[in-house]
1. Which one of I, II has distance in nm of label points 7 Å out along Cα→Cβ at positions 10 and 42, as calculated from the coordinates, equal to 3.1?
2. Say we calculate relative contact order in percent (Cα under 8 Å, 6 or more apart) for every structure; which of I, II gives the highest result?
3. Of structures I, II, which gives 47, 30, 20 when Cα extents along the principal axes in Å, for residues 18-105 alone is computed from the coordinates?
4. Among the shown structures I, II, from which was the value 0.95 of Rg/Rh (Cα atoms, Kirkwood Rh) calculated?
5. Determine which structure produced the value -22500 for helix-only ellipticity at 222 nm (-39500 (n - 2.57) for each DSSP H run of 4 or more, over all residues; to 500), calculated from the coordinates; the candidates are I, II.
6. Work out which structure the value 20.5 belongs to, where mean count of other Cβ atoms within 10 Å over residues 178-185 was derived from one of I, II.
Structure I
Amino acid sequence: MKKIVGTLRFVGLFSLSMFFASIILLTLIVTRSSRVFHGYCRMWARSVLFVCGVKVTVRGIEHLKNGTGFVYVSNHAGMFDIPSVIAGIPDQIRIVYKKELEKIPIFGWGLKFGSYIAIDRGRGVQAQKSLEEAISRIRNGESVLLFAEGTRTLDGKLQQFKRGAFHIAVQAGVPVVPLTINGSFTILPKHSISINPGHVELILDSPIPLTGQQGKESELTLMEEVHAAIEKHYINQ
């Protein structure tokens with residue numbers, strides 16, 4: 001019975017995602033406002049969390065009071081990381097997503113024409129162009145979310161970080177906020193379609209100001225500092 005209910009929650013997640021993506025596509029005909037787009041995404045996130053029985057609490061919001069435009073760098077524990085961040089953090093955060101998600105009918109189209117940021121993970125000219133666009137938008141004051149592990153954890157433990165997120169952060173030159181996400185792994189583990197109700201905790205650490213220095217060494221130093229900040233709060237799931 002529990003598995004059936006969990007699968008029905010997944011159907012609800014899928015249906016809400018398609019519904020809000022359709023609304024977004026219709027709205028984009030009238031306006032391309034990033035605030036309107038994020039507003040609909042926040043409505044989607046809150047609806048999904050409610051239907052799936054997921055509660056979100058946030059610690060450390062006071063760290064965001066004295067600045068605008070951050071790079072949030074977090075671990076990636078589960079599929080519910082994104083709706084939890086969108087619903088829980090009071091900032092106009094732009095999600096950085098894999099460009100291949102744009103191939104998904106309706107949902108992917110909403111991403112493609114919305115205001116979130118696509119990254120092409122290939123090695124050609126288009127990949128470099130997407131990277132430069134992301135950096136440019138961050139420099140212009142947009143807050144973004146980057147997952148340092150590159151993909152979701154398979155065992156609930158904190159993985160090693162990859163340099164890509166820190167290359168973007170250093171190039172953009174804006175303060176980096178370490179973000180720890182606990183609790184989302186058990187809600188919908190990778191390769192599962194049965195959703196369990198649960199509690200996601202978001203922990204925001206103090207923003208790390210960047211010195212303006214660039215290069216591999218600066219990226220690795222930042223990566224170590226952020227990993228230590230997240231590991232301090234992380235709970236193996």
Structure II
Amino acid sequence: MKFLTDFFPIILFFVAYKLYGIYAATLVAIAASAAQVAWVRIRHKRVERMHLITLALLLVFGGLTLALRDPIFVMWKPTIVNWLFAAVFIGSQFIGEKTLAERMLGSAINVPSMVWRRLNLGWAGFFLLSGLANLYVVYIGSGFYSAKTALMAATGTGEIDLAHCGQSFAGAQLALCETAHAGESLWVNFKLFGMMGLTILFVIGQAFYLARYIRDPEQPEAAE
């Protein structure tokens with residue numbers, strides 16, 4: 001249930017994008033993230049730092065996208081979030097007696113401390129790679145960035161609504177706009193399905209890894 005709640009703003013972003021385009025979707029994502037923080041605060045009397053960080057970054061990067069009419073800023077937000085999480089996991093390897101992974105799961109699972117450290121590094125690596133994967137889709141895999149850059153050079157403006165290519169361009173410029181819009185749409189699909197799929201696969205892999213080491217609470221820690 002919590003997993004779905006965490007993806008709530010992303011799901012609404014996806015739906016709004018398919019109906020109204022990137023700028024409306026960005027506004028919806030900001031509103032949904034703010035509502036998520038408010039709901040968690042009311043229900044649990046506290047707010048998780050992850051939700052606050054996500055909202056703050058969405059306000060900054062989403063706000064830049066809306067103000068400058070350029071999707072590239074909101075496209076960078078998932079990478080920044082993932083890399084911040086990676087930094088927190090890496091930092092917990094050296095700060096405090098327990099890693100972040102053990103603090104999150106240690107009350108429910110009993111495994112040797114070395115396993116927690118490995119798992120913690122695994123989460124850090126996952127977030128680093130997720131951030132890189134997002135940038136790959138934006139700049140290389142989708143063709144969005146190159147097509148939009150070429151379109152901006154051809155038109156002399158950066159304020160382009162890719163959802164209405166046929167109303168604004170013709171000929172070669174129309175082809176560039178349609179290519180950029182297709183790349184933008186591919187990124188939106190990756191943001192929901194790709195990121196969610198990668199997270200599910202990693203969690204499943206984590207479960208199999210932990211299963212190898214789970215021990216009875218009465219047993220002493222095994223040497224590694």
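1. I
2. I
3. Details: I: 37, 30, 24; II: 47, 30, 20.
Corresponding structure: II.
4. I
5. Going label by label, the one that fits is II.
6. Computing mean count of other Cβ atoms within 10 Å over residues 178-185 on every structure in I, II gives 20.5 only for II.
Read-outs: derived from the displayed coordinates by stated rules, not from any lab. All of these numbers come straight from a predicted model, not from anything done at the bench. Cβ atoms are built from the backbone, for glycine too; each structure is taken alone.
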